[in-house]
Each structure stands twice: as C-alpha cells, then as structure tokens.
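Engineer: These are the structures in question, set out in turn.
Every read-out reported here was derived from the displayed coordinates using simple, explicitly stated rules and does not represent laboratory data. Keep in mind it's a predicted model, so treat the numbers as computed, not measured. Cβ atoms are built from the backbone, for glycine too; each structure is taken alone.
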Structure I
Amino acid sequence: MKKISSIDQYIQRFPESTQALLRKMRSTIQKAAPEATEKISYNIPTFYLKENLVHFAAFKNHIGFFPGGKALASFTKDVKGFVYGRGSIQFPFEERLPLKLVQKIVKFRVTEVKKKYAALTPFADLAAPAQRALANAKIKSLKQLSRFTEEQVAGLHGMGPNALSRLKAQMKKNKIAFKKSIKH
C-alpha cells in the first residue's frame, strides 16, 4: 500500500460519500483551530498545534474522531448516544455528523494546548520537541529547571544540544544554575 503523505491523499482513497464526511470534519476542525497545521500521523489525518491536537479517520461504518481522553471526559454529556472510548468517539455514517460538538471539542483542545505551552513562556524560543520535553517533565520555569542536573535535562526525550545550550544561556543570564550532579 502506498504511503499517505497528505490529508487530501487520505480522503481520496474513500468513496465519494465518505469523502464528503471527511471534508466536513476537516473543514470544521480548520475553522475551530485556524493556527493548527495538517499532517498525517499514525497514518490518519491529524491537526497539530505544538503537539497532536486531534485526529480523524474513516472506518467501515463510522468516522472516528480522536481528541484525547481529557477532552472527551470534559464532554461526557455531549457524547452520550455515541460509541466512545478513552480518547476517541465514533460518528456512524448513517447519522448526521455532530459538527458543533466537534467544533466545541477542538476549541477545548486548542485552549488546553495553549495553556500548557503558555506556562513554558521562558522556553518559547526552543523548538517544539524541547518544549514538549519540558512540559512532559512538568518543568514550567527556570527555577524549576534548576532542580535538575544538566544530565537529567539532557536525557529528556526531545531535548537536543541546541536546546540545552539555549537553556544554559537563559539560566546564566538569570543567575540560575543546574543542580550539581553527584559523581561517585
């Protein structure tokens, strides 16, 4: 099977009726998250805003929407009547797509991601993988960063030498240092 490299390519693989539903999902997500970019991730259409924001895909009998568990947990009343799991929801082909619900969930995710990365303001000049590494380690400030050794931070998934160099420069400028490592 040919590797899919764009959402357009993904959509074109399906019958026209399914393509129409996928285009509606795509358009709704684009309007709710205009800053997000499109990509293929996990072999399905994905919207990206500093991290994977939401995914959607066509299956045999439904359109799958993947906003993540926290987002769905925030909309439990709204998703009643649909088959849903920890981070996904199914919209059957024979029912009308609940585009207003999709829009609300996407906007929730945008707010969630923006809040998460706003806390990383001192790290705004870092590349997204380094920002994610710090966010995943729950490091939100230079002061919190100083509780770690340089080796610990260098070992975070997504933290490259360039990011580490930038962090060290910021810390030096603010008269903060990494925690001293204890060598045995």
Structure II
Amino acid sequence: MTVQDILADADKRMEKSLASLRDAFSKIRTGRAHTSLLDHLKVEYYGSEVPLNQVANVAVVDAHTLSITPWEKDMVPVIEKVVMSADMGLNPATAGTVIRVPLPALTEERRRELVRVVRQETEGARVAVRNIRRDALGTLKEEVRAKSISEDEEHRAGEAIQKLTDRHVAHIEELLRAKETELMEV
C-alpha cells in the first residue's frame, strides 16, 4: 500500500464520519419543518420495513407543519402510528388521506437537551476521526516494518495525516457551532 493510498483511504473514511454527523444532525428537530425530519422512519408495508418517503409524499406546508400523503389510503393509520411512536414529540392529525404533523415550539429545556445530544454526536465524530488517524498511522508503521517505505516518508505522511485530521475536526466544530446556533434560535 502506498503512502498516497493510505492518505486517500483516511480522507475518505473521515469524510464518511462527517457525512454521518450531518445525517445525525438532520434528524435533530429545530422547530422548523423540513422533510428530512422523517427520513429515518420506517413503515411496515406488505410485510417489509420501508422508509416513509417510499410509501408517501412528505411535504412542508409551512414553517411549523409537515404533511404526509400516503400513496395508498390504508397506509394512513400505519403511518400515523409510526410518527406518533417515533419519540420526537409529534402528534399527527389526520384529515381524510392527508396526515398533518404540526411541530410544537421547543421549550428552553428541550433546546438545552438537544444541544447536549448534538455535543454527544459531535464527540462521537471526533473520536471516529481520531481512530481513523490511529489506523492510518498504524498502517504507515507496518509499511516501514515491511520496508516498503522509509522512515522519512512515514514521518512526512504522519504530518499529512495530522493535517487531514485537524481539518476534519475543525469542520466538525463548525457543524457543531452552526447546529447549536440553530437550536438556540427562538
């Protein structure tokens, strides 16, 4: 394995950690309606679990309301039950075949709780990036032992991996600041 391969692999894995953090953040409710709030919900459909957006149209009605329009009428109670049991504090209201999901305003206490959750997710992403750095440095040491790269190359690559790690951790911090600001907005 070449030094470039090790660096490229570490970069790709760190980017995946960032993507995972963004995904986790998108599921954390901020009081504004957006369709990705319900992306992680799965619905029982003809014996298999499928994502909600594959059995219904999810749309934003206004800043505090989502509407869910199932493709099939008999899916209305199933979807309603899934949304209620999602532990997101949502109470859907059905009007015929359309399910309206009003988003309640977040209390100060709930906002602080969500900030704690965001910080935990962020720490998990930081740990993942550091573990990737450790793995890459370990791979470099193995390459030195196998005599496929010199110690000088290992040292230079180690510095490059550290810069990569610093860049990704800084990006994680930016995401955290943005999400905290978004959560604390009234």
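Engineer: For FRET efficiency 1/(1 + (r/R0)^6) of positions 74 and 138 (r between Cβ atoms, R0 = 41 Å, to 0.05), which structure out of I, II has the highest calculated value?
Structural biologist: Top value of FRET efficiency 1/(1 + (r/R0)^6) of positions 74 and 138 (r between Cβ atoms, R0 = 41 Å, to 0.05), among I, II, belongs to structure I.
Engineer: Still on this structure, please answer the following. Determine which structure produced the value 1.53 for Cα Rg over 2.2 N^0.38 Å, for residues 2-81 alone, calculated from the coordinates; the candidates are I, II. Mind dumping the intermediate values first?
Structural biologist: Working: I: 1.10; II: 1.53.
Structure of origin is II.
Engineer: Given a computed value of 15 for relative contact order in percent (Cα under 8 Å, 6 or more apart), which structure among I, II does it belong to?
Structural biologist: On the way: I: 15; II: 25.
It traces back to I.
Engineer: If percent of Cα pairs over 29 Å apart is computed to be 43, which of I, II is the source?
Structural biologist: Values: I: 36; II: 43.
Of the options listed, only II reproduces it.
Engineer: For distance in nm of label points 7 Å out along Cα→Cβ at positions 26 and 122, the calculated result is 2.1, so let me know which of I, II that is.
Structural biologist: It was calculated from structure II.
Engineer: Can you spot which of I, II the value 0.40 was calculated from, given it is FRET efficiency 1/(1 + (r/R0)^6) of positions 50 and 162 (r between Cβ atoms, R0 = 41 Å, to 0.05)?
Structural biologist: II
Engineer: Oh, and also: With distance in nm of label points 7 Å out along Cα→Cβ at positions 10 and 66 coming out at 0.8, pick the structure among I, II it was computed from.
Structural biologist: Numbers: I: 0.8; II: 3.9.
Computed on structure I.
Engineer: Match the computed value 0.05 of FRET efficiency 1/(1 + (r/R0)^6) of positions 18 and 154 (r between Cβ atoms, R0 = 30 Å, to 0.05) to one of the structures I, II, and report its label.
Structural biologist: I
Engineer: Name the one structure among I, II that helix-only ellipticity at 222 nm (-39500 (n - 2.57) for each DSSP H run of 4 or more, over all residues; to 500) of -20000 was derived from.
Structural biologist: Structure of origin is II.
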